[in-house]
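Down below are the structures I want you to see.
Read-outs: derived from the displayed coordinates by stated rules, not from any lab. As the structure is a prediction and not an experimental result, all values here were calculated from the model. Cβ atoms are built from the backbone, for glycine too; each structure is taken alone.
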Structure 1
Amino acid sequence: MKKEVLVEKAYEIAKERYAAVGVDVDKILAKIQEVSISLHCWQTDDVVGFENLGNMGGGGIQATGNYPGRARNIDEVRADIEQVLKYVGGSHRFNIHAIYGDFGGKAVDRDQILPEHFASWMDWAKEKNLKLDFNSSSFGHPKSGDLTLANPDNSIREFWIEHTKRSRAISEAMGKFQNDPCIMNLWVHDGSKDITVNRYKYRQILEKSLDDIFSTEYKNMKDCIESKLFGIALESYTVGSHDFYMGYGVKNQKMVTLDTGHFHLSESVADKISSLLLYTPEIMLHVSRPVRWDSDHVAILNDETIDLAKEIVRADALKRVHIGLDFFDASINRIGAYVIGIRATQKAFLQALLEPLNILREYESKGQYFERLALLEESKGLPWNAVWDYFCLKNNVAVGEDFIPLVQQYEKDVTSKR
């Protein structure tokens with residue numbers, strides 16, 4: 001029997017099983033189709049970018065591994081992303097760091113970048129039916145050091161302020177071009193390797209830098225600000241901590257970015273969703289997988305990602321939470337890494353949408369906690385994967401493990417020859 005027939009039969013059975021607990025699977029399929037994920041450009045090339053500035057690494061960024069086939073130029077990045085999109089259903093976005101501009105081989109420093117350096121990205125994204133998001137890039141530059149926007153040195157701080165202002169202007173141009181707001185993420189690695197006695201001072205400086213950067217208001221872009229627990233060689237103190245950005249975001253009504261790798265491993269990022277939604281307009285997610293630290297492993301369908309998705313759905317916040325990926329694994333096939341991470345994130349949100357939430361809420365409101373726990377446990381075994389397979393089938397993408405040989409073939413034909 002053909003796999004397509006088996007998938008359709010399993011789906012019909014799944015519909016009946018879910019209907020018994022009050023879940024309309026057809027409606028859920030329509031919802032998961034609209035869950036858009038912002039694919040990050042830096043998994044293609046290990047966060048190298050296309051500058052010609054003689055840059056150095058650092059700033060809490062480290063891609064480990066030397067798997068062959070890294071994208072070396074813009075054309076290869078685009079070809080790889082186009083290939084990835086063949087294996088995932090739905091309509092998605094593409095997230096670019098400032099160091100990935102189309103500079104034509106010229107040395108354009110970061111305080112000189114312009115929308116024209118990203119015009120070809122806009123044209124390509126329009127052709128591929130993608131919406132663009134953007135990021136300023138504070139790392140891997142001769143002026144990065146330990147402090148950028150929080151640097152007491154006026155010349156260095158003003159350089160990064162100008163870079164970030166230009167990044168916002170580029171985001172505005174992208175949003176206007178695509179007739180959809182471009183979300184620009186601001187993350188700086190600023191911190192200290194060892195004990196600092198000037199914590200308050202550096203946070204004062206960062207606050208003033210942000211106030212200056214955000215003094216210009218735009219209509220076609222949205223700002224988000226991202227915290228971190230620590231960076232490599234900056235382990236003892238991070239200026240832009242979660243507390244700092246949460247306070248700044250609430251005070252100034254800015255979107256706060258929650259990166260699942262930027263917290264202590266014992267913290268629940270999912271638990272932060274409901275609190276932030278009360279006080280900030282929207283949330284940006286960077287879905288990753290930390291292994292003992294912010295190691296940016298490929299996202300998988302683990303408890304943390306499922307819990308994150310469930311909290312968003314339970315808060316009816318899919319329209320207020322933006323989903324992006326942020327991992328860069330150079331130890332495995334990079335195309336495969338994308339596909340695994342995207343599909344895992346989609347699966348987490350599908351599971352969340354399929355939760356029998358109405359009955360669970362009713363149990364909770366009546367204090368029926370045994371019944372609530374029992375249904376939560378039993379719902380884990382409901383045939384969500386039959387719904388997932390059907391979603392893939394209807395989107396004309398590989399069902400189950402069928403994408404593995406397709407990724408292998410692309411490696412054989414394309415990436416292995418780089």
Structure 2
Amino acid sequence: MKLQSLLLAGGALLSGTAASAGGYQVTLAGQKNNGMGGVGVGLSLDQAAMFYNPGALAMVKDRGVQLGVSATLARQAFRAENGSVQRELQNNTTTPFSAFVGFGPTEGKFRVGIAIYTPFGNKLEYAPGWEGRFALTEIDLKSIYVQPTVSYAITDNLSVGAGLTYLALGSVNLKRDIPAQNANGEFASIELDGKAERKFGFNAGVFFKPSEKLSIGVSYRSKIDAQVKGGDVKFTNLSGTAAPNFQATEFDATLPLPATTSVGIGVMPNEKLTIGFDVNFVEWSAYKTLDFRFNAPVNGQTVSSSKRYYEDALTFRLGGQYQVTSGLTVRAGGAYDNSPVRDGYVTPETPDADRITGTLGASYKFGEHFSVDLSTQFVNLKKRTETQADLINNGTTDRVAGTYKTQVVVPGVGLNYTF
């Protein structure tokens with residue numbers, strides 16, 4: 001067995017299948033934004049501005065509480081190179097959530113708030129006996145971010161803001177088979193279970209509204225290195241012959257959560273129609289290798305690396321909303337994500353590809369203070385094929401050659417209360 005196979009599984013440590021962004025980034029904060037293709041940097045729709053552009057929060061005049069939850073329903077398939085069987089992944093539904101609370105005087109220049117959201121999360125199970133089972137069979141990932149935010153309107157047209165991002169909770173459990181059988185003919189398996197250290201980062205933004213019909217926003221979210229130290233390593237079904245080669249009980253690993261720079265424009269042709277356009281630049285090139293350190297040998301090694309060599313990538317988003325009646329608003333949008341994963345570097349835990357997303361949404365207001373948001377995203381990833389020749393040429397034979405295809409549906413619901 002090659003230790004690099006273990007590293008491949010570890011690539012899922014804080015990643016998972018992204019529902020609406022490239023690589024292992026997930027953008028599902030704010031149900032209004034979700035229905036508009038994920039735009040929000042150049043708009044000041046509601047308290048979810050804390051996530052998209054803290055500078056825009058000062059322009060949100062209503063104080064309010066917003067709760068939202070989405071369900072990622074993924075269908076993934078894999079066909080091995082020269083294989084005749086298509087493997088359907090046994091995906092489980094995950095429910096990333098968000099909560100935003102914004103305060104401030106109605107006519108004041110200051111706004112403060114706190115945001116709680118789950119930017120990374122996934123639960124995935126490959127079909128028994130699939131060709132890549134020695135790389136990955138299961139993953140269960142959870143994470144929670146907490147972000148206190150302050151925003152200030154310098155003038156009636158210009159505001160700035162910043163938030164402190166705090167990785168409050170991060171956990172992962174993943175499993176894979178080992179190509180070693182016991183006396184009963186069962187393959188051995190390894191399980192990694194760990195918690196990420198609590199870390200701080202920040203995001204900041206500027207929002208400018210030169211007229212009633214135009215707004216512009218710029219935001220920056222800093223990089224955070226998510227670190228797992230002293231994670232548990234467990235082996236099962238090892239034969240007496242193989243057991244001496246697998247002595248590790250703990251592992252350390254680091255995964256970069258890359259910096260993102262975003263620019264957004266909002267256009268309001270009239271009081272009922274709002275259109276937004278965002279461009280996100282994600283510095284994925286920070287993810288070059290995944291390095292593991294074990295407290296004891298795993299097949300004779302305690303340290304090894306697995307190549308990633310991600311590339312920086314752009315995401316383009318376009319969306320709009322239209323107020324049909326005083327109570328009903330409808331939304332639609334779309335996005336195009338460039339995958340940061342280079343040819344020959346695709347891994348089972350993140351079988352990423354360029355993706356096209358279409359979105360729909362609606363809100364209905366019940367009375368003066370309460371409203372409900374609904375959204376649905378339809379994400380289609382292009383087929384992604386890597387050959388054994390690609391893997392050999394790139395020195396990435398710790399993963400499996402074949403073709404991946406992924407489609408994701410993400411329905412969501414949000415509750416809003418203003419005061």
Structure 3
Amino acid sequence: MSYVSEVLEELIRKNPGEKEFHQAATEVLTTLEPVIEKNPQFQKAALLERLVEPERQLKFRVPWVDDKGNVQVNVGYRVEFNSAIGPYKGGLRFHPSVNIGIIKFLGFEQIFKNSLTGLPIGGGKGGSDFDPKGKSDNEVMAFCQSFMTELYRHIGADTDVPAGDIGVGGREIGYLYGQYKRITNRYESVLTGKGLTYGGSLARKEATGYGLVYITAEMLRAHNDTLAGKKVVVSGSGNVAIYATEKAQQLGAKVVALSDSNGWIYDEEGIDLALVKEIKEVRRGRIKEYVQTRTNAEYHEGKGIWTIPCDVALPCATQNELNGDDARTLIKNGVLAVAEGANMPSTLEATEEFLKNKIMYIPGKAANAGGVATSALEMSQNAQRLSWSFEEVDQKLQGIMVNIYRQISEAAAAYDAPGNFVLGANIAGFLKVANAMMDQGIV
């Protein structure tokens with residue numbers, strides 16, 4: 001049995017039932033075999049065993065009082081996975097599906113994503129099974145204050161810097177930051193995604209979606225093609241999907257579909273983004289409301305968005321939303337490129353289908369790194385007490401995404417797998433972290 005197989009077998013044994021974590025680790029480690037063969041010192045130092053074991057896992061009770069005066073109790077998590085190249089950095093997810101396995105999968109992916117940005121940030125992730133949907137502002141504030149009352153003792157500007165993720169937007173970040181400041185009496189860059197009036201960065205809201213499109217455009221450019229005139233399907237209708245749609249439209253693409261957890265819309269004439277923003281950002285409504293105004297558009301309950309023929313597919317909703325059958329349907333319908341705006345939205349079977357059929361395909365750890373990259377830029381601005389213009393941040397973001405494409409393309413070619421950006425992303429992200437770990441000794 002190979003070293004990688006032994007590590008994976010032990011990981012699964014020690015972390016039973018954490019299928020998303022198993023999947024993420026398997027996808028990364030199996031592509032590292034050629035790197036391990038070239039660097040036997042990694043096995044001698046048990047580097048993979050240390051890499052897959054978080055440096056610290058926190059689980060805590062979060063009690064809060066709802067508007068009816070009833071006491072509610074949720075579970076909070078923070079997994080500080082790897083700090084070899086910088087303080088832990090990664091979002092907080094508030095969603096009923098959250099458990100320790102999902103947080104570990106996200107934190108593990110974050111290690112390599114953060115490495116690819118070229119910025120000095122390690123990997124971490126956190127969250128809770130709390131669902132902010134349907135809650136009043138007072139209830140969300142009560143929960144966030146209780147959550148931070150425990151979390152504050154484990155984070156800091158040079159220790160661990162959380163941000164937003166699913167269910168954690170500007171409202172939640174504001175409540176979390178207010179409580180952190182209240183408890184610690186410190187005004188520091190301990191959270192990113194803050195409001196512009198208290199240390200937030202311009203372009204942070206747009207960054208993940210814009211970055212996704214920038215790297216997609218760069219991939220097409222490297223293959224002598226362009227986004228202009230392409231038919232694009234985007235899953236999701238949250239922050240990432242909205243701003244991926246915006247940037248794709250700015251670059252001349254025609255986005256025809258969006259979705260949420262209930263269903264999906266198809267607008268042959270092209271998505272009316274102003275209407276989507278009104279529904280999702282102002283009213284916090286459901287995507288089905290779109291067809292009440294755009295009567296020529298279609299709304300369909302459930303899954304099926306990947307049956308729409310398109311040139312470019314951008315999955316931006318959640319993990320494992322695109323399976324093997326979906327991938328085969330996209331390929332049959334002529335998809336040219338797939339880039340992931342969500343974290344691990346494609347199953348292992350779907351990934352294999354894309355690679356086998358030579359589809360241009362960039363995994364989330366590379367394609368959606370624009371959000372965390374801009375969070376790190378926010379940390380830099382806070383540290384210097386500066387505020388950069390939208391254009392400055394956007395230019396830096398675009399440069400980072402172009403550089404990520406270069407890294408993953410060069411790594412794939414260096415290991416005799418040109419065009420395999422899954423292998424390229426994993427190897428390029430891994431090597432920087434692995435070398436830092438080796439330099440720092442057995443810690």
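When FRET efficiency 1/(1 + (r/R0)^6) of positions 301 and 381 (r between Cβ atoms, R0 = 30 Å, to 0.05) is computed for each of 1, 2, 3, the one that comes out at 0.10 is 3. Ranked by distance in nm of label points 7 Å out along Cα→Cβ at positions 61 and 349, structures 1, 2, 3 are topped by 2, which has the highest value.
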